[in-house]
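Following are the structures in question.
No lab work stands behind these numbers, since they all come straight from the coordinates. Bear in mind the structure is a predicted one, so any value in this text is a computation, not a measurement. Cβ atoms are built from the backbone, for glycine too; each structure is taken alone.
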Structure P
Amino acid sequence: MTTSILTYILGIPLLAAVLLVFVPGNYRVIIRAIALAATLVPMVLAIKMFCQFVTGHVGYQFEQQIPWVESLGMSYHVGVDGLNVGLVLMGAIVAFAAACCSWEIQTREKEFYILLLVMTGGILGAFASLDLFFFYAFHEFALVPTFIMIGVWGRSERKNYATFQITIYLTIGALLALIGLIALYIQSGAHTFDIPKLVEYIAANPLAAKSQNFIFPLLLFGFGILVSLWPFHSWAALGYGAAPAPTAMLHAGVLKKFGLYGLIRVALPLMPQAAQSWMQILAWLCLGNILYVGWVAMKQKNLNLLIGNSSVAHMGFIFLGIASLNLIGVTGAVLVMIAHGFLAALTFALSGYIYQKTGTLQISELGGLCRPLRFIGVTLLMAAMAGCGLPGFANFVGEVTVFFGAWQVPSLRVVTVLAVWGALIIGAVYMTRAVRNVLHGPVPEKWSKLADATDVWRKLPYALLLVSLLVFGFVPSLLTDKIVPDAKKMVQMANPVSDKPGAVAVSEIPNLKSALPN
């Protein structure tokens with residue numbers, strides 16, 4: 001059997017983590033070189049895979065399946081379609097950028113890079129896996145290092161409290177999701193964890209309404225807690241504020257999308273009846289992310305807490321796209337997932353640089369940083385504009401597409417109007433205020449001699465993430481052409497009755513390109 005490129009993408013970081021175990025801890029240069037190489041190669045392979053992905057191909061691509069526990073229907077099964085090929089690419093790029101930004105770690109570097117590589121392999125494995133067992137196991141493989149990295153290398157006075165809170169919340173969320181996945185396996189009667197086989201079997205033998213109504217809320221709130229769905233969101237900003245920059249980049253940027261991807265890949269198509277009844281509730285909950293958490297972000301006096309709350313607020317747009325249950329909205333949700341991954345990683349990387357140079361992220365103590373930190377300042381300004389949804393960045397494309405999709409559902413129009421107001425007003429206020437207070441105004445004397453990112457290696461991770469936002473912002477068809485065919489199939493399964501509100505969008509597929517910015 002030919003080894004899939006996905007196996008190399010997820011396997012290289014894990015093998016490198018094992019290799020680092022045998023490297024003496026005082027070989028700092030070698031340790032860092034191995035970590036950089038072990039994330040650079042998967043990034044190059046992911047770009048190659050993305051470019052070779054055949055648009056319109058029926059079924060999964062770059063697929064590989066190796067039986068494991070045949071009696072339970074478990075197998076190592078990886079593959080990509082339009083829903084996850086962009087997520088794998090984004091995850092690989094962010095992982096390399098996070099490894100580049102790990103120069104801030106000065107103690108226990110060997111252990112940090114081992115955990116970083118394990119986290120990277122787990123993240124990429126979770127998005128590539130087509131088996132429910134490995135889908136969940138890879139996520140847990142990536143989640144555990146998060147707790148350790150915050151507890152050991154965290155930089156906040158409340159890092160122990162943050163570690164405790166994030167551990168409890170995410171453990172509860174993961175447990176609920178696990179119960180839901182096990183119940184799905186049992187209730188389906190398919191006797192397999194293989195996602196394509198489950199989809200095929202349940203399409204022919206739909207789950208009973210009682211089973212759907214039991215399993216779907218478990219997955220919705222289990223995955224929702226992992227994604228910081230309001231009101232289960234308070235762990236996120238505090239955890240990211242205490243985490244070292246590379247950890248925040250990987251978790252906020254990539255790993256948090258696991259729950260959203262799980263809803264789209266598993267919950268919606270396999271339990272359409274329950275999905276229809278829960279989407280109105282989800283739509284109103286997402287306003288808690290967009291409006292309430294946005295207001296909280298406006299009150300923050302710490303740059304990292306502002307960025308963390310902004311990240312939570314952006315999750316609301318993805319939930320709104322999912323709640324629309326139509327092609328345009330779900331396509332927009334996937335676009336925002338990818339765009340936000342790049343944006344969150346970029347903003348946390350920049351805040352990490354500022355913290356390393358100043359020793360503080362209190363906004364009142366900063367100011368005028370655009371003068372001594374010209375490259376970092378300009379990049380932070382562009383990241384803030386991307387967060388505001390400025391045209392030209394991938395975030396604008398995704399959010400506008402979500403709004404178009406949600407507006408097509410009459411019962412979601414009030415929610416859509418409020419969400420647009422939150423994006424245009426609340427988001428713009430806290431982002432532009434942060435830019436004014438951090439980058440402009442008089443430069444405090446103690447910051448006047450700060451060293452900017454001058455060499456190529458220092459600039460590379462920020463430039464890579466920013467370019468990714470701009471490329472997919474100016475040419476969104478690179479993503480949408482891949483997403484639409486598979487999003488269409490998912491939406492059709494989630495809307496088995498074509499005359500229901502929201503299902504009408506399935507017949508509007510020719511108009512999708514006209515709804516998207518060119």
Structure Q
Amino acid sequence: MNQPSTRRLTFGWTIQSIAGVSPFEHTSPRSAALPGDLDEAAHRCLVAGFDGVTSVPDTLKELVDRGLGGVILFTRNIRDAAQVRRLTDELRAIRPDLVVAIDNEGGGIGHLVAAGAPEVPGSYALGVVDDPNLTARCADALAAHLAGLGITASYAPVADLQHRPDNPIVRTRSFGADPELAARHLRAWITATEARGIASCAKHFPGHGGTVTDSHHGMAVDPRPYDEVRVDLEPFRAAVDAGVPMLMSAHVVFPALDPNRPATLSRRILGDLLRHDLGFDGVLVSDALEMKAIAETYGEAAGARIALAAGADQVIVAVGDLDVTLACRDAVLDALRGGVLGAERVEEAAGRVRRLAERYATPPGEVSAPDVGAGLTAARRAVRARGVPPAVRGAHVVDLFPPPHPALNWGGEDLLTEVRAVDPTATGTAVTGECADPDALVEGIVRHCGAAPLVVATCDAGLHPWQVRLRDALSRRRPDAVRVDTGLPEGGALCSYGRGRVNLRALAEALAGV
């Protein structure tokens with residue numbers, strides 16, 4: 001006989017499951033069945049991640065059957081374009097009004113490289129160019145690709161303003177620090193995406209650019225007074241005025257707005273500020289609940305309940321482990337049964353999600369061809385030079401950059417590959433983290449380089465002191481070394497404002513003089 005297996009989950013009670021029996025058939029002894037329409041409404045308020053590329057897990061199928069509002073795809077779900085389309089078709093065969101979403105910001109921040117995603121620079125480079133028509137062409141290329149894959153919601157663009165040089169998470173994902181510039185490009189992006197029948201989502205309300213903590217790793221706090229924080233609201237106001245159908249909240253505490261809770265869990269911020277002051281009536285979705293800012297302080301399940309009570313319409317559980325999604329779902333159902341979470345609040349949220357699904361759940365029919373060259377055009381126009389550096393041919397390229405962020409899935413593209421595409425005589429070294437013997441590394445690079453030109457590229461060196469040490473050590477040995485920046489400007493002769501593949505190709509062309 002199969003024995004019961006017990007798994008302790010993070011929200012503090014125990015679920016028992018027996019092999020061959022659905023976890024949906026097990027409820028805690030204190031629980032009673034909710035009316036069917038309220039159960040369906042509660043499920044509408046969830047967005048789930050999952051593991052798999054060729055089939056939909058049974059647990060996810062049951063969630064969808066009960067009304068799950070959406071799924072979010074990640075690199076783990078992507079093999080190639082045809083596979084993604086089969087997967088999205090299978091998901092909609094379970095329930096046609098399921099919203100299928102993905103993070104798709106451009107500039108290497110996305111999960112569709114293996115599915116042939118268009119190459120576009122990140123938002124900061126688009127802001128540097130400051131041509132909203134070109135931004136619209138890049139957004140159109142991304143949206144057309146999603147439509148062809150059967151993905152109808154994109155958690156982009158980023159509306160955060162990049163204020164602090166030590167901010168670890170916004171940076172080149174932002175259009176810049178100027179709210180009016182950001183507003184121009186948000187309007188262009190949202191309008192172009194809407195024209196393709198894809199739902200866009202401005203994030204992370206009310207802004208993540210004034211922090212020094214990545215909320216994936218801990219609770220972020222923006223300590224600025226209200227008069228300074230208020231500036232960050234303007235891009236979101238522009239997004240709302242442009243008709244953006246979704247906004248995503250930030251796991252950031254703003255003492256000037258609500259000293260007690262992060263925005264995702266704050267009635268003051270989500271209700272008074274967003275709904276009342278900005279007049280947003282679209283779907284407000286939380287950032288992922290498993291991020292440590294929420295998970296380590298509140299727990300994912302409690303976070304789901306509090307976020308919905310505070311005014312969120314959907315909460316994202318992005319991890320592939322569906323037990324975490326079930327824990328969040330059960331916390332919401334128990335809160336409804338106990339009256340801790342009002343039925344009217346959940347019904348209001350579900351109503352917004354249903355309206356979103358009516359408008360966006362079905363993929364467009366025939367998809368016209370986008371301008372796939374817009375991204376490289378934008379990246380080339382974004383490259384900035386200090387003076388006019390001479391062309392560098394046959395160089396040894398030392399590319400220093402941090403490891404890819406696991407949640408954002410920047411793919412770790414390297415500058416040497418792009419330099420060699422335009423100058424096959426180039427050689428190089430890629431360094432993606434602090435090495436055990438930097439002196440030996442520097443000595444080896446200088447010896448290998450010989451009399452050839454030396455190019456030293458850094459990315460966010462101010463956040464990663466090992467890059468500063470290597471860059472400076474190489475510059476001392478080779479004062480003629482050409483310094484370039486592949487993130488925000490750091491004093492190099494050239495700057496690409498991003499590490500997307502087209503950013504690096506444009507930088508390589510500028511280096512080689514082609």
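One table, with the values for the structure above:
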item: Structure with the greatest value (metric distance in nm of label points 7 Å out along Cα→Cβ at positions 118 and 446, set P, Q); result: Q
item: Answer label among P, Q for the case where Rg and Dmax of the Cα atoms in Å, for residues 102-165 alone, calculated from the coordinates, equals 12.0, 38; result: Q
item: Highest-scoring label, criterion being mean count of other Cβ atoms within 10 Å over residues 318-325, among P, Q; result: P
item: Of the structures P, Q, the one that 34, 16, 6 was derived from, the read-out being semi-axes √(5λ) of the Cα gyration tensor in Å, for residues 190-253 alone; result: P
item: Computed 21.6, 70 for Rg and Dmax of the Cα atoms in Å - originating structure among P, Q; result: P
item: When distance in nm of label points 7 Å out along Cα→Cβ at positions 206 and 422 is computed for each of P, Q, the largest belongs to; result: Q
item: helix-only ellipticity at 222 nm (-39500 (n - 2.57) for each DSSP H run of 4 or more, over all residues; to 500) from the coordinates reads -11500; which among P, Q; result: Q
